[in-house]
Every structure is written in C-alpha cells, then in structure tokens.
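Pasting the structures in now, so scroll down.
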Structure P
Amino acid sequence: MKVESLDITIAGHKLHRLVMHPEEGVKVRAVMICYHGQGDYAARYEDVLGVFTQRGIRCVMTELRGHGYSSGRRGDCGDENFLDAIIDDTISEYVLAQGQGDGGEQALSYGVMGHSMGGLLAMRHITLAATGRFPTLSFGWLSSPLVDPTLGRTRRFVKMVQFLGHLVPSWTISTKVRPSDCRVVGGPLVEVKKEVAVTPSSEQKSQLWHSRVSVGWGAVLIRSRELIAQNVSLVAEDFPILVTQGLADTVCPAEQTRELVSQIPSMVKEYLELEGVLHDPFTGEGRDRLFTRIGEWIDEVMA
C-alpha cells in the first residue's frame, strides 16, 4: 500500500492523519474511516488495514487530540462537536469529493472500523448514520469494542467523571490498562516530545503509547454508549457488520460484546470469537484466522 502522512487543522488544533491507499493500479472501490483505541496511534494499523487496501479500500485514520503525533495533552480528545468536525472533514475530503466518475461527481461508498475505544466510536458513527446525521454507510467492522466505558468503575466514580467533565474537562486520569493486558510489547509510556518518522521505531512506539484519558472525554464516551443504546434499533437490517472479539480479553470482555451484537438488528451481521486472544488480536495466536476471515468478509460485502 501507499501510506500518506498529513498534518491537518480542525477547529484550530493540529492533528495527524494517515491515509492508506491501495497500490498503484488497484482501483479505489470504497473508503473506510478508521478509529483507533484510547492511548493508541495510527501507524500501527498499517499492517492491520492491508487486507482492506489490497481490495481497493482506501483507509483514513485521524489521530485524535492527545494521541500519536496530534497536538494536545495526552488523552484529552475534546468533545462530540470536535469529533464530529473530524468526521465531517474526512467524509467531505475522501467520500464526497472523490467519486467514481471522472469529475468526482459521484460519492464513493464508505464504511467504518474501530478497535477498542475506536469500536465504540465506530458504533456511534453507525447509529448516527442511521439517524441521518452522516451519509449512509455500506459496511462496518468492530474489533474488541469498548461497549461500556464505565466497566469496573463504581457508580460514584462515574458520577464524579460526569461532573468533572463539565468543570475541568481537560484533567486526565489513568485508564489502568497495561500493555500486558493487550499483548503489546513496549517501553515506558511517555508523552511524545518531538516529531518522528511516520513508521516509528520500537523506542518511538513506546513514546506514542499512553494510558491517559481526560474526564471530559470519559464523559463523551459515556454519552456515546447512551446514544448507541437509544439508536441501535435504527440500524438497517441489510447493513453488513463484522464484530471480532478475543475470548481472553479482560479490557473489553466478550460478554459485553455479545450483548451489543444481540442488539444490532442487521440480518447480515457476523460475530467472530477468537479463543485465547487478548485485547489486541492483531499479533500472535489468532491473527491468521482473524485476517483470513476479514478478507473473505470484505470480498462478500464488496461483491
């Protein structure tokens, strides 16, 4: 694939965007808007999304504020208005403006994918598209989705986050997620101090990962869960959606993912569980089975 690194500005904030194009000669058939996880960054998805670009699907991932090479305090992502501004910009630039006709007059079909927190954001996008807020989607993939951002937290803690989300939204706390929970190898999780190459070294990867989240963004995630619950019934019965889940995942447990899948009214949904796989299914045991099925599923959807 051809990987394009871009610096963009949304609402006065400098963000980093990675666009993964199909190889030269491969026709662009669709676009996929991609959402990374909390504390995650775009470059590590290059290998993950190759199965899509090989099939003519251009993948666009914009690192949220406070993530990867985007500006901002680590973990402080903004609010729903800022998130929707990123989505609108991506749709305008890569879906509506780059159609199939020579003049670009016809919009490309598009889908969404998301891993972990990104799975929650992708599901939010799916439900909002069902309400008409965003253009109609053609497909979606949720990987180990964060179904309940309040999991493991007391009701008192959740109320505190919601209150502080209004009072001091940029104040950050630890997510308590460790690299060992995700099967990720890396060094200390520290803030990025300088510009580095698009494809980071092992040392640079350790700088890109972090385990912080702002209370304001935590409140956004809680509201996103509520929005999904209110609108999931609007998802079309013919909407192709694939949900993949590691059975050994303690960060986003399979029990919650199963419950979410049961609520999606699509008659062509597919749920794939991977035995013995932790929160990061893209490395180690289960990887081959995962990517084989994703490739088959894309071929079925695009047919």
Structure Q
Amino acid sequence: MNNNEPEIITEIQAKAQINHLGRSLILYLSVFLLLQYGTNLIETYAPQVFHGLNPDLFMLIASSIVMLLVAGIAFSVSASKLKLKIIDYLSKPKVTFGTMFQLVCIGIGIQLIITSISSLFYFFFHTASSTYAFVGNYTTMEMIYLNIAYFVFYIILKPICDEYIFRGIIQRQLGHYGRYFGVLASSVLYAMAQSNLVEAIPALFIGWFLAIITLRYHSIRPAVIIHILVSLFIWGVDVIPESFIWVITVLIVIVYITAALSIFQKHVLSIRAKTGATDGTLWKILFTSSTIIIYTLLFILNLVLSSQI
C-alpha cells in the first residue's frame, strides 16, 4: 500500500481516537474549574487554608503548575497513543518579519474587536469577570509577586501550552478526518475551555485564526509567537499608566490599519471557509464521542456557574 494513501477507519475507530483527546480535555477543564471555583469557596468559608498566602497568587501558581502537568503529561500521553509526532509541528517555518508583523496585527485586531462585541454579554447575562484588580499595581512586594505570577501564566505559559494542546495535538488529530474540519473543530473545543462566555467567543475566532496559520505553515511556532504577542499587547493595554494612554491609542490605530491592509491585499493569509469544515458527519462523530459529551456538559456547567443571574 502507498504510504501517501489515506487510511480508512470506521466511526467506532474515529470515536476511540477522539476519546484519547477527550479524556485529556476533561482533565484540563475539570481541574481548572476546581481551581477557579474551589479557590473562591475556600476564600469565603475557610481562608485559613491559605496560611496567609494571597488567594489570587495561590490560584496563579497552581494554574501554572497544572497547565504544565496537563500539557506535558496528559496530552503528551494522548499524542503518544495516537502516534502523533509532535516534533514535526515544532519546526521553524520560513516567515519573514514583515509577514509575522502583519499576522500579529490581524490577531490583535480580531481579539480587540470580538472582545468588545462579546463584552455586551456582561450586560445581558451578568457573566462573572475573571479579571484581576491587581494588574498594573506595583505598590507593594505582594502586588509585584502577583503581577509576576500573572505575567508568567497568562502571557507565557498559557499561550505556549494552549498552542501545543489545541493546535499541535487536537487540530492535527482532527485534521486527519478533514484538514479544515480540524481547523474549525479545534477552535470550537478551544472556546469551550475558557472561563466564561465572554472569553469563549473571542477564543473561538482567535483560535480559528491561529489554526489557519498552523495549517498553512505546518508548525505551531508562528501561532505560539502570535498568541504570546497578542496576549502581551492586551496586557500592555491594562498596565500602561493613564498619562501614556495615547501610546496605546496610536498602536491600536496602527494595528487596525495594518490588519485591514493585510486582509485586503490577501497575500498574507487566506481566511475563508473551506470544504469539509462543516461536514455534518464529522461533527456528529465528534460530539457523540463519550468524552466530548462529558466535556460539553462541563462547559455548560461552567456557563451556569459563571453566571451571576
């Protein structure tokens, strides 16, 4: 048999493969739900458990450790069982500085626009916000430690681990059933891993954008870099002093102009619907797999818990 010929598998075999990923996804989401809501409960009813440690600092440190363990062990085991050679997706593609700059601007533009739109859900559904009040406050050593922990987790670890998990492993495996199905399906699963609906909507679009980039360059390196820089830009908006807010305004204008020109010229990235992304049979197989059903129920539970109605 020609090694380039696609392997024919049954629906049962496809579900078994998806369940390898699904078990790790369940672990990913359930552990972070326990951290998110468990920390709040402990802070309210048994604050002595922290022994004087700031609950936010505990949450950030614990989240960093859990993220590394889940990505480095659970998903690596899943990848091994699926015989995915992740090293193939760590190669350094040929991307010029100009192209990377344009892609970063598109990513920031998507994040800003969709976040602005999705923030309307705060008014209609009273969704709990996961923002941290201490960000940008460096007045005490405790505040400095909190900001460092925040930066390490949200700006460095989470982008790297999320790209490894959702683009490097999940997209690649689901892409075996259809390349563009892998792009869209991995983006949907990524959105479902977020803290609330307001964060899930931008995650869907930025995840789709990063998945397209990963597919084009056959590597997660560009997506990792873009994800980190987008997170860094959003962090910069939060921490910059009010006296320098004009700098952010100028940067946002540059970002929007560059992103608009890049998309208009169509030479940086082709972002359009592709055949196979909406294949009903593939979506049925995905969302009738036992572990994805549980993952979906956890996502719904999170939506309910994050609502303050």
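Looking at FRET efficiency 1/(1 + (r/R0)^6) of positions 174 and 254 (r between Cβ atoms, R0 = 30 Å, to 0.05) for structures P, Q, the greatest value goes to P.
P, Q: which one has Cα extents along the principal axes in Å, as calculated, at 52, 43, 38? Going through each structure in turn, the value belongs to P.
Which of the displayed structures (P, Q) returns the greatest value of distance in nm of label points 7 Å out along Cα→Cβ at positions 118 and 238 on calculation?
Details: P: 2.9; Q: 1.4.
Largest one: structure P.
In this comparison of P, Q, the computed figure 0.45 for FRET efficiency 1/(1 + (r/R0)^6) of positions 14 and 166 (r between Cβ atoms, R0 = 25 Å, to 0.05) is attributed to P.
Thinking only about relative contact order in percent (Cα under 8 Å, 6 or more apart), which of P, Q has the largest value? Intermediate results must be reported in sequence, preceding the final value.
Working: P: 18; Q: 30.
Largest value of relative contact order in percent (Cα under 8 Å, 6 or more apart): Q.
If mean count of other Cβ atoms within 10 Å over residues 30-37 comes out at 25.5 when worked out from the coordinates, which of P, Q was used?
Numbers: P: 25.5; Q: 16.5.
This figure was derived from P.
When helix-only ellipticity at 222 nm (-39500 (n - 2.57) for each DSSP H run of 4 or more, over all residues; to 500) is computed for each of P, Q, the one that comes out at -21000 is Q.
Bear in mind that the values in this text are calculations on the coordinates, not laboratory data. For clarity, every value in this text was computed on a predicted model and none was experimentally measured. Cβ atoms are built from the backbone, for glycine too; each structure is taken alone.
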